[in-house]
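Below, each structure is written out as structure tokens.
Any read-out appearing in this document is the output of simple, stated calculations on the displayed coordinates, not a laboratory observation. Owing to the predicted nature of the structure, the values given are computational and were not obtained by experimental measurement. Cβ atoms are built from the backbone, for glycine too; each structure is taken alone.
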Structure I
């Protein structure tokens, strides 16, 4: 049985204002650094859920890179294919939050190692025991070479009998439809599971209703579309069924990474052999608990804690 969940993607650290509403453009204090990057948040959450996890990526040969790889090793992520690069630094994002739930980022990524992922970094032998290969749209936006690496990994796993999942993880207002189609068409062609928000779903399919948009994706390779709805929970579409799972009530401290952790919970549930409704409940619980601590990875729960909230114990 193929037991690993794997991902190739972005790694960085976040440094944030301590209070809601603190502007980035004025002198003041920050907290952090916290390990981050959508792909990194995802794979660390997978490992915390007691599912074997592998990662392909890059960090700088600096203290921030050490922080990320140390966290991964402590939580159980295989780091043997994370490059430590002397000529690039680990990326940094400065962030602040506002009362309406919005965020503002300043990225320092021009010479960041996170974008230095190439097809030659994807070794078929490293992926031979992978059951799920997860792709983040945010990684594909780092450059064509990153997109090609993700597609190569997906094709290798798919050919070997594994499955592919895809989180679009983009802002529709920042990319044209033509560019979106060029980037995402190859991965959508082989993705078994897609994890969009409704805005992403609409941008990908051109359909204005949830039902029609999901039906447009289902068929061919894709057999599950799981829509992330934040405080409204999630909806899971298959060819023959629709499951709506309400959100769990928690006190939100830091929303960054909730969607990434939802995906981790979903794939972990499937890897553990759960039924689809149980899987969706676990995913909702993991996403909910992720927002209860400051720092993108800090709230990702153990399997036991998430399963208790989901009522699976």
Structure II
């Protein structure tokens, strides 16, 4: 079987697992959904690989050798194929487009179910199916040049479409309700819109009141979560990548522990804690210098001046 056939088989198996009354099979469904998308991506790279290169774009490693005409060509080596990071790199270089935001949600759900959740919640599974459907529908049509309904088959297409329509309508209602709240912080507002349920991983979260410190309820599993819990988690998840790259490059973090409330909700660019609303002085009242991010505190002095004054006392 080729990559494309394997991709379709994985998606069909995912729908069979999802249709089973046994919740334990939902984990298998998530795995197969994830595998199906990856195989579609690899099929595109196979199609773009030049003839006689042993599918070089699909292989994780390559080597240079002389071709039949004497020109140097890159040829695939070994059986190991590209990982997600390599796929992203090659798609970007080759101008291949896909919805990476939706893929990342499916990828994160798979990873969290593997390592954190004991099983997938059926509601979270429906969200994953919807995200997967939208990815494969567009990718098959735009990048593979095929009819997605014909390729997937009527039964699979109908099931994917029906689940996606329900989920997308529910998702739109949740997002509109969350966006209507004044979170008093752009960073927190953006973070909340990307938040997923801590219990089941679903993105269908609905506010129980129209005020900032509202509880939110998961429309998939029914769990409620308090503002003090989900807001900090949302900020941590949303800024995780930015913090990682910034610290790796020797820059300032995007978020820090709030010197006032002690929670991980202080957004540096806004100079304000999105959780308690307190701000820090950024100019030292003693020496007039800017206070470095790592020295922001609940007082008015930089670290050096604070140290000097403590000695004077």
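A few notes on this one:
- Read-out helix-only ellipticity at 222 nm (-39500 (n - 2.57) for each DSSP H run of 4 or more, over all residues; to 500), computed value -17000, structure in I, II: II
- Taking FRET efficiency 1/(1 + (r/R0)^6) of positions 87 and 103 (r between Cβ atoms, R0 = 25 Å, to 0.05) as the measure, the highest value among I, II is held by II.
- Structure with the greatest value (metric relative contact order in percent (Cα under 8 Å, 6 or more apart), set I, II): I
- Here distance in nm of label points 7 Å out along Cα→Cβ at positions 71 and 231 was derived from just one of the structures I, II, and that gives 6.1; the source is II.
- Computed over structures I, II, distance in nm of label points 7 Å out along Cα→Cβ at positions 47 and 279 reaches its largest value in II.
- Value 0.80, calculated as FRET efficiency 1/(1 + (r/R0)^6) of positions 15 and 287 (r between Cβ atoms, R0 = 30 Å, to 0.05), assigned to which of I, II: I
- Each of the structures I, II was assessed by mean count of other Cβ atoms within 10 Å over residues 55-62; the largest value belongs to I.
- For -0.40, -0.50 (log10 I(q)/I(0) by the Debye sum over Cα atoms at q = 0.09, 0.10 Å⁻¹, calculated) the corresponding structure among I, II: I
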